[in-house]
1. Work out which structure the value -15000 belongs to, where helix-only ellipticity at 222 nm (-39500 (n - 2.57) for each DSSP H run of 4 or more, over all residues; to 500) was derived from one of P, Q, R.
2. To which of P, Q, R does the computed value 1.4 (distance in nm of label points 7 Å out along Cα→Cβ at positions 6 and 86) belong?
3. With distance in nm of label points 7 Å out along Cα→Cβ at positions 14 and 78 computed per structure, which member of P, Q, R shows the largest figure?
4. With Cα Rg over 2.2 N^0.38 Å derived from the coordinates and found to be 3.45, which of P, Q, R does the value describe?
Structure P
Amino acid sequence: MLDVISKIKEAETGADQVKKQAQQDAAAARQSAQRQGALRVEKAKADASERAREICEKADGAAQELLNASRAEAEQTCGQLRSKAAAGMDKAAQLIVERIVDGV
């Protein structure tokens, strides 16, 4: 009978050890999963930040192209207006000279 009780105690002790080891393994697995999750979150943040930077650079480039095109168009329009104004000044000067000469 003592032999049976002894075997039961050994089995209980063994079961307790297995239970403790399983709890330790579960805690280690939980910590590992938390570390891996945190690393994945940080990588996702870094990837998102890099993607946002790329998008901003692309948008800046597109905006610069639009600005350059608008500036070129404005310069062309200004050149045309200057030419028209110069032609108008020549006509005005010619009219003034004609009036002076005809009035004399």
Structure Q
Amino acid sequence: MISLDEYTKEEAALPGCLTSIDACQNNTGDCLGAYLDCNLALISPYQATGMNPYNILQECTQPPLCMNTAPLERFMNSPTTQATLGVEFMLWIVCDPIVEEGFLSDW
């Protein structure tokens, strides 16, 4: 998946990532730093391999989530589904960036 050299770099970056997460728990102003530190050091190298993070035996053939989300989006955007859930019509998307942004301080 990743090279031994990359693994060694990730292992060395882990303490700093954990320190950033601890800082975030005490001050949400530090959370963006934790997000960036941890993602750049620990997640980005794996993503660069082109492999699927949800099934490491497969290549990521449908970036960015490595899966076909169209059936789920069709289902969630169906007027019947939304009526059953009791919600007014809204456009539902997988991994909404606005929602994701709200979780940046949730480490």
Structure R
Amino acid sequence: MLFDALEMDMIQVDTAFGDGADIKTINDALIHAQSIILVLRDTLDTTVWEDGKRLVALYDHIHTELVYGNIYKDRARVATVAKYIAQLANAWRQAAAASETQAAAGSDTEAAS
């Protein structure tokens, strides 16, 4: 899942800040995270979900914060965004689990028919 990679990027960044600001690791992980956010934003179909545009705006905000966090090597800014990413990741995991449950229930219903 892309959010797993995003969360790993945020862990790498935090660790690199803690290790005396390993600039290359911070830069590489934040650029990777920025790319993932853009993929998530650009593949979101806002025509099938009424709140899709709000999610696009949130992705844009996260992307901007990641860019500025990288430019200024701002650990606090990146940490704030990491919290948003964790919340989104949890929401997507819950949605995926619910979808799997519904799919399984649908299979059970069809099998019973």
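Values in this text are rule-based calculations from the coordinates and carry no lab data. Since the model is a prediction, treat every value here as computed from it, not as a measurement. Cβ atoms are built from the backbone, for glycine too; each structure is taken alone.
1. Derived from Q, not from the others.
2. Derived from the structure labelled R.
3. P
4. Computed on structure P.
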